[in-house]
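Presented below are the structures under discussion, each in the form of structure tokens.
Here, each number is a calculation from the coordinates, and none is a lab measurement. Values in this document were obtained by computation on a predicted structure and should not be read as measured data.
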Structure I
Amino acid sequence: MDKYELQRRTKDFAHRCVRLAVSLQNDHLCNHVRNQLIRCSTSVAANYRAACLAKSKTDFESKIGTVLEESDESGFWLEFLLEEKVVTAK
């Protein structure tokens, strides 16, 4: 997989998370999770693109570390929604 394919996939991930987030009901919990999920999932895509423009190996490693952290946080919020039965796996 080349960097352009991963850029496409991370952006698609962000779009899918945003669509899920905006479909959540309007209550205190969902509003909180909505904001968190939108923030971290779009950060995955944006920071991966930034990593592709890194000026050095150290810069790349730092930026890709941020991508990993934001990916993990996105996973947390998706799991949280499932565990709270706000959404189903479908």
Structure II
Amino acid sequence: MSAHTPHELADAFPDDAEALHRLKLTDAHFAQLAERHHTVNREIHRIEAEVDAASDDRLEALKKERLHLLDEIAVMLEAAPGAAPA
């Protein structure tokens, strides 16, 4: 497995690095969403890299969850003071 896992939050929101960091430290709900995204994303990456086995249905469910988390995170970032304009 490569050292870089695609789809990390910093990759998805490259202009919002400061807001990501600040929200992780100051907003418990955001921190929970970010941690769940990280967990789901790593699981997807491990399945796609064939490190872990999973059914196609399981992989699809994880990808949908990741998209839902990204949507929720994006809404919170847009509302955060100092976030990059959309």
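Looking across I, II, the calculation of helix-only ellipticity at 222 nm (-39500 (n - 2.57) for each DSSP H run of 4 or more, over all residues; to 500) that yields -22500 traces back to II.
On relative contact order in percent (Cα under 8 Å, 6 or more apart), which of the structures labelled I, II is highest?
Values: I: 26; II: 38.
Structure II gives the largest value of relative contact order in percent (Cα under 8 Å, 6 or more apart) among I, II.
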